[in-house]
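Got some structures for you, see below.
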Structure 1
């Protein structure tokens, strides 16, 4: 079977892996790739005629108007499944709405198992293949995950108990790391792992928390402000002496898009936390070489990765990672730029050291994390990650 797909680049590596396992010939295009190469739309349109299945994750990007027309002209020849963040996008599909709804859940929940089961489901429902499949499996929307510590933790206390076994030193202080659920569920954690390693090498402990950036009552997930209060605070006291925020959206963002009015709630919770918040950046649209030689730097990404987060009072927007494999989206991932970020992590260590100083006016914060760390039991309960 030959399958054509257009999706966000973060979905494509796991989808490609699942397609290889099922012997499906996959032609995969990312929205990022098409925005960089507008002429790709004509090539995608020509591929529809030779495909057995078209799967599209539609977005609001301008190129979709042209691609929609190409699909409408050809959808009487091939099954077309269209999903996306807006329910109205599914109207472009020509399959049973139940199939479209199920596919959206597989993609929304994410992960390797859901991608494999989604392809098996489509083979069964659209082509009658006698293949077994599982229903979409919900995965955690938020939690603590350290790449070197097995498990996903729903409480900081449980994580610290497991972390004690992993850490070979007594941390001078703790730093919270906020990163996207997308990177966790898609196993794209090289940048996060590099940050954790760099800070641990400087004597700091980490509480690395992933979350879905848009709070959605239908999903039941925590928003960014909830995550900070649940994982990085003990009542009114912080459990960390600094935070590294790798997520670009405001902490107060919710379903319906990112709005300027979302900034104040995030700023308030960070004010209550009362610690420095570093906001490093991953270059999403340019790889390392492109970013280094381009006089425009991050280009259009500057607005939402540097300017927008400043409304929450964050600091140090240094570039610590870049996309790799943009032209081959089935293999795209983020790679750390260790040589570019070492001075920034030294700065983070210096700032936490000032907070540890006996003369610091913020030493009243220290007992909160020290008390949690000292109380962490020698054994703990965790559930092994299915990722």
Structure 2
């Protein structure tokens, strides 16, 4: 058996999947990139839409970024499989796409929603069903964002739990913060693109909110948006519901700050970063009572049992209780501290060092005077 004791290795960081429109996956990937490049000697694989100075880089085609469609997905698999990475290196992907043929590799699986809801994105289901299981078994380690996802991955892909490390999302409180302005009488939903977001259940329980609030649904597109629009027309809520597509980070923060409440009734999530962002911006939050929301939001949110109209009624009654919402805001501060940038970076670096220690190699530290990744 080959010994790697004391062998120093660079990290080859795969950002090829990060495109011009940075979604939640991209935000996490960039946060990982900043932390890794602060600590380790790193080569970054990135495309021309990713405009940031890096210590060293390998160019990737722009059409392999996420969101490039089926052809882009096929090109992505081919490019990443053949990208030139030295054998004695650590290939690290903050997404579920392995790069190169290095001896050691770490991928990040955020959730298995593609397996649970195959009709949402058939190409992604194929990848998660037939390609990702093989990558997961070959990977030196898997990073994920919650204990809920860790258990899901271990069960679905038969991966030993000791090979899966939890590195949760982080909240940038310099960006996501209250503005202390007057709340406006509207509810906010984010992610009106996929059926598992379950916004239709909120619409069907409109009798508990429509007399007090309007509703904004942002990041909404595709078949699910069309379904929601038809449901709005059917119920007669045209004057109560607004639909918006992709909005900028600044616009999203503003909506979080102004809304009377943020509603996130998902059927399943790997982490669910929007409720945490909303809490950081001072918004009361109503979420579905699913395992990961209990893990992430703890006692800082109002919970609703899906499929139970009485539970929806109770949730909105709680929203109207000033003493309860004040207590929720205090609890929210504790949750935000738990997912601070400092905590995130500590957990990420600890995970890297645990992997290196387990396999007896050493990760090359960042050289003095080397530029940091600035994004």
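When relative contact order in percent (Cα under 8 Å, 6 or more apart) is computed for each of 1, 2, the one that comes out at 16 is 1. Using FRET efficiency 1/(1 + (r/R0)^6) of positions 37 and 157 (r between Cβ atoms, R0 = 25 Å, to 0.05) as the calculated read-out, with 0.00 as its value, let me know the right label among 1, 2. It must be structure 1, since only it matches.
Comparing Kirkwood radius over Cα pairs in Å across structures 1, 2, which is largest? Checked 1, 2; max of Kirkwood radius over Cα pairs in Å sits with 1.
Bear in mind these aren't lab numbers, they're just calculated from the coordinates by the rules spelled out. Keep in mind that this is a model prediction, so the values were computed, not measured. Cβ atoms are built from the backbone, for glycine too; each structure is taken alone.
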